[in-house]
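Enquirer: Below, each structure is written out as structure tokens.
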Structure 1
Amino acid sequence: MANTLLSKTYNGGVDYNTPAADATIYTVPASNTTIVIGFTIANLHNELISVSVKVIDSDASQTVHYLKDVVVNSGSSLEIMQGNKMVLNEGDQIQVASTIANSFDAILSLVEQS
């Protein structure tokens, strides 16, 4: 069993063109389990944004909100793990939505286990 420590970045300032739509920022690769150990969202916009983070459980075919409509001040960032860990299985996804298009970047620190 191999462990890989990774940092994944999502450039929502370029890739996120639709406000309030879910942007998939990470999908667990085939034959892997992932432990998310850090997750930061930065507000790139000159106004407040409200963000929601969802976890899509591929096994149970359900969606769970990790955060819902949390305000991030202009020029600020939000560390949403705050010492917690999140275990995801093959095919699970993390999605982020913001009230303003092209308004956030996201950084995930994680361990992928194959």
Structure 2
Amino acid sequence: MRNALTKQSNDALETVAFFRNAETLFHDVELSAELRGILIRPFLNERPKTLVARLDPARAAHYEEIKDLIFIEYKLSPAAYREKFNMLVNDDSETYAMYGSRLVALLDKAILNHAVSLS
């Protein structure tokens, strides 16, 4: 895990790509749901680590609880995703595949957040 997963960025909207990458990795290595929450914590940046530390220990071990808490804390709304999508540019250090992946991650999360807000 240490060499396969990168540390979470300080950019709130990059959090979507971080969790998407983590979930892909968890699926690829067939990691059990019980271990996901424990293994993701060392890769979080300082703000989410502080949030997780304040959770009840039983809840802090659950990956979905951690992820939901972080998305709520960052207040990632569909409008924020749209703004980020419209302003996103390809960095010189990334390939077009990486850039496309970031765009898809933003769209996926925006659609999911919108669906959740409608229900």
Structure 3
Amino acid sequence: MTHQQIKNWLDKLKNIWENKIPDEIVNICADNYLWYETPFAKPYQNKEQILADWRGILNQENISMTYEILDVGDDFGIAHWHASFLRLPSQEEVVLDGIFKVSLDDQGKCLEFHQWVSVKDIIHQ
């Protein structure tokens, strides 16, 4: 994997999240993939599972995501990311800090995704 390949994939993920187009998430995943939303849960392995989770972004406003690529190996990339958004309807501002580890196929689609995330802050309005 190259730095540019992981950057391209992360840019697509960022675009999907910030522009609230959750149905596009399946287009950045390979036909057969494992998506670990947390290290302790079973991975999503099909379109319906990941779409059900990602449609939750429709209840977010003012979404902002940034990332920094930390390492690129032969078959994976690791990035440190931050995100913030306003949760609806509670009007809570959520601030997240996390790590992604992503493996991509030759077409730049996700084969395996791991996420470790911490809620840095929830600001009650």
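Computed from the coordinates by the stated procedures, all read-outs in this text should not be read as laboratory data. In this text, all values refer to a predicted model and were calculated from it rather than measured experimentally. Cβ atoms are built from the backbone, for glycine too; each structure is taken alone.
Enquirer: Rank structures 1, 2, 3 by distance in nm of label points 7 Å out along Cα→Cβ at positions 21 and 85 and report only the one at the top, that is, the highest. Before the final figure, lay out the partial values.
Expert: Values: 1: 3.6; 2: 2.2; 3: 1.6.
That would be structure 1.
Enquirer: I would also like to ask the following. A value of -500 was computed for helix-only ellipticity at 222 nm (-39500 (n - 2.57) for each DSSP H run of 4 or more, over all residues; to 500); which of 1, 2, 3 is the source structure? Walk me through the numbers on the way to the answer.
Expert: Working: 1: -500; 2: -20500; 3: -6000.
Source structure: 1.
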